[in-house]
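Coordinate-derived values only; no laboratory data. Because the structure is a prediction, the values reported are computed rather than measured. Cβ atoms are built from the backbone, for glycine too; each structure is taken alone.
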Structure 1
Amino acid sequence: MKRLEINYSLGAMDALVSLARYNFVCRTNNDSGLKVLDFGCGSGYGTKVLKEKFTQVDAFDEYPDGYNPADNFITSLDELANNKYDVVTCFEVIEHMDGPAQEVLLDNLKSLLNPGGLLYISTVRKMDPPPTENRRIEHIKELSFQELIDICQKRFNKVITFGQVDQLITTLYHDNCYHFVFICTL
């Protein structure tokens, strides 16, 4: 008999929560031929999930700290300039930027979408004060639900809002969730 052995840790929970967002993208798109971009891919763990579903997946991130991922990711915005995608994911990126950079990010993401394309964007819910030392250090500007919807609605015709608690992504009341997951379309 095969047994599942789990060594639980907070890091493992964080991984499950992050992977749930990528699985959400896979579950909400039936066409495996869509061209997909994982924007802000980090180490590429989510890109691997997307590649299990979609045949055309690119991954982008910048590594100012010198991190060198094993995979061949796009590392320059100039390399993305002429590309268009049906689906773009941008998970847990926007809170690492100040307000003006967040505006530029959304403009860049919009410019990467094909007509009818979908942007999946997520961020942690703004908490004041931030609940962890890491968030105080790493998150330059966290957004409330209203702030995120405002920045998205300035650029997109339709914004569908979801909340995430652990691995559950659904239409939760936004003050009761830990992450926001929005789908934006032109």
Structure 2
Amino acid sequence: MRYLLLYAHPDPQSYAASLHRCVKETLEEKGHEVDDCDLYAEGFAPVLSLEERRKYNDEDASHPEVESHVKRLMDARGIVFVYPTWWSGTPAILKGYLDRVWLPGIAFTMVKGKLVSRLHHIERFGVVTTYGSPRFINQVLLGDPNRRALMNGLGRLASPSARKLWLAQYGMDTLGDAARARFLTLVKTKVRDFA
């Protein structure tokens, strides 16, 4: 299966980079083809231009500025996002990628005011993320908007029978090396089973 691995962190020495490598290696060990999209390393421009915004709702419009990314999305059968959660959401570069690439007419279409997926070819949808703050703050106080946006929002665009995976390590700001190592092991195990 071909996976699009969407990674967003600027530091190649970060813990997020370790998670990214773990996911990539695990998918490859399972025999999958991995299209490794490191948004920072590729220099993805996250800002939606005025021209792009004006044609955003035109499902027949062409999007030459992100054509290669659209092709990568359409060629994938599985998607895994790896990123840190900052301010209850994705890093700006990943949000910009979603704004510019997951467009009407590409990722979804509108039919009588209802959103209808155009990504039913996506058979696996996974997220591996970290949070600086504890689970209690994110889930109880904030309602985990990041998880809802990815799993209940974007995840609904995948095939209705798609396998889904959510792996999050909360409390990174105070997490020790042993706990970080355990989460890496968990990611490897869960991604292997998911893939």
Computed 11.3 for mean projected area of the Cα convex hull in nm² - originating structure among 1, 2: 2
Relative contact order in percent (Cα under 8 Å, 6 or more apart) - structure with the largest value, from 1, 2: 2
semi-axes √(5λ) of the Cα gyration tensor in Å, for residues 32-87 alone from the coordinates reads 19, 14, 7; which among 1, 2: 1
At a computed 1.4 (distance in nm of label points 7 Å out along Cα→Cβ at positions 24 and 168), which of 1, 2: 1
FRET efficiency 1/(1 + (r/R0)^6) of positions 40 and 160 (r between Cβ atoms, R0 = 30 Å, to 0.05) - highest-scoring structure of 1, 2: 1
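Using distance in nm of label points 7 Å out along Cα→Cβ at positions 96 and 152 as the calculated read-out, with 2.9 as its value, let me know the right label among 1, 2.
2
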Identity of the structure behind 4.4 (criterion: distance in nm of label points 7 Å out along Cα→Cβ at positions 56 and 128, calculated), options 1, 2: 1
